[in-house]
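Chemist: Multiple structures are listed underneath, in structure tokens.
Every number here is computed from the coordinates shown, using simple stated rules; none is lab data. Keep in mind the model is a prediction, meaning the values are calculated, not measured. Cβ atoms are built from the backbone, for glycine too; each structure is taken alone.
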Structure 1
Amino acid sequence: MPTKIEKDAVTGRETTGHEWDGVKELDTPLPKWWLYVFFACIAWAAGMFVLYPSIPYGKGYFHGVLGYSQRAAVDADVAKLIAQRKGSMDKIAALSFDAIKADPALMEVALTSGRITFAENCQPCHGPGGGGRPGFPALAAGAWIWGGTLADIQQTVTHGIRSADADARQSAMPRFGADGMLKPAEIEAVADYVWATFYGHPTAGQDVSAGAKIFADNCVACHGDKGQGNRDMGAPRLASHVHLYGDTRETIVSQVTLPRQGVMPNWGTRLDPATIKSVALYVHSLGGGE
């Protein structure tokens, strides 16, 4: 509880009336310079509230006397950047891939644009540097399902895979287990054969002849007799160390039983032709291009 206010004998200042264990609190005012700065800040803040967007109300907000919009400022900066790049991007859209690659300055613009576009749109699925993720192809590995030339990549990026685009790449693996085309024991047998023969995990003394027969009757037409795949059909190469859904026998069984049919967006509806060309050049440069 506050005690009576009295004057301090040492400083001559009055106390606030508070005392703790014999220690009395002086009633010392704030420095005038501090108060002036404090009041100036209040005035500055009030001015900012009036000049710039500030107070929300209902579904809107007070736009400020100056009508400033950070979104409009960003849009203006983006428009300025697009205008600066327009000449180079127009060239990229008009020229062939070979002509772009023959011009070092233009190629640098294309790779920069492609890298940025890839990071913003493709990296969440295909991983940094095109390293891939389960269910999303590793672009830097060279294990192409549809082909890895610049034209192939451009086609895939533009129209997508199993997308709504009329020119999208289409493929569908039969649901051998879910639709009863193969019995569970047959799926296990063909998985043993693929795992041992194409995935490179043979087991000493294991007889995979039954699986080889099932593979020949059901899988060769798409994946080839040596597991080489078929790009025209979008059938993955099985004889590889890079696999879309994982390098395990269990994955083989799962995919034969009830295959996953991935979808890639048709970026032609979202990206302009020059940007798609730039992305194709960048993806091709990651190390897996053909």
Structure 2
Amino acid sequence: MPNQHHTLSSSKRKIFQTEGLDCPFVDYEIRNLSDYLAVFSSLIGSDDIFWFRGHADYRWLLIPSALRYKTVSDREKALGLISCFKRYAEMKIERPPELNDELRWTQLAQHYGLPTRLLDWTENAAVALYFACQKQEQDGCIVIINPVDLNKASGIKTSRILDYSKDAEIINEYFFLDGKRSPRNGKNNIAIYPIWNSPRITIQQGAFTLHGSNCFSITPKQSPSLVHVPILKQYKKILLNELDRFGISEMTIFPEIDRICNYIKCKAKLDNH
């Protein structure tokens, strides 16, 4: 930690304890990029693999979009949209995946905003910080997970991250689950490497957790190393400006032309009309 260690105020500490994620948090104010790097150097001192996820709102849970709906019928409706996506998108994609290539199709659907069982992570802590610094009127956080630990606790008897080229049979079973919870005998959440089929995933150094039917969220019981780092709203603008100087911005992590145009307008301090 830096010599001048700024802990959270008692009111902020209480908020993150009672309203934040169900896992330990770092009691430290991240005021600038130097603070951020110092905190991560103290948390991650080994050769273990860690993934990061930036939450613009500290109250968000570690649940993928298709499983956030409150009713079983809505969750199943959301999960069923992938069939429509395959049907409509195949003619618009130059080289569509094979129809039974479930992970590639699900990644594409996730990329274009369809709800899925995938939850996005990144191997790049700076990219996670960028996402945590959105919604500048709200406190955010960075979530840190050891994906190997998650898989060890999942019951799949492996001490590595799953790869579709080797583990397609295990991974594909998840894409045929319904929207029901099965706390006693359901499938546990697992960590998988993506198929590098889009520039955005490559640039953002993306990774995924694939969520089963046992528990839709990720908890410390599933991943004992799970921890989050508060990102307070009053420092988000400072952090974004510093990230921009180091090449992490909307233009660099989103390759689409419209995001580049939006970045240029923001740099010129012009509002959208």
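Chemist: Supply the structure label, taken from 1, 2, corresponding to relative contact order in percent (Cα under 8 Å, 6 or more apart) with the calculated value 21.
Modeler: 1
Chemist: 16.1 is what came out when mean projected area of the Cα convex hull in nm² was calculated for one structure; which of 1, 2 is it?
Modeler: Derived from the structure labelled 2.
Chemist: If you don't mind, there's one more thing I want to ask. From 1, 2, which structure was helix-only ellipticity at 222 nm (-39500 (n - 2.57) for each DSSP H run of 4 or more, over all residues; to 500) = -14000 calculated on?
Modeler: 1
Chemist: For FRET efficiency 1/(1 + (r/R0)^6) of positions 184 and 240 (r between Cβ atoms, R0 = 30 Å, to 0.05), the calculated result is 0.70, so let me know which of 1, 2 that is.
Modeler: Only structure 1 yields this read-out.
Chemist: Same structure, new question: A value of 0.5 was computed for distance in nm of label points 7 Å out along Cα→Cβ at positions 192 and 208; which of 1, 2 is the source structure?
Modeler: So the calculation was done on 2.
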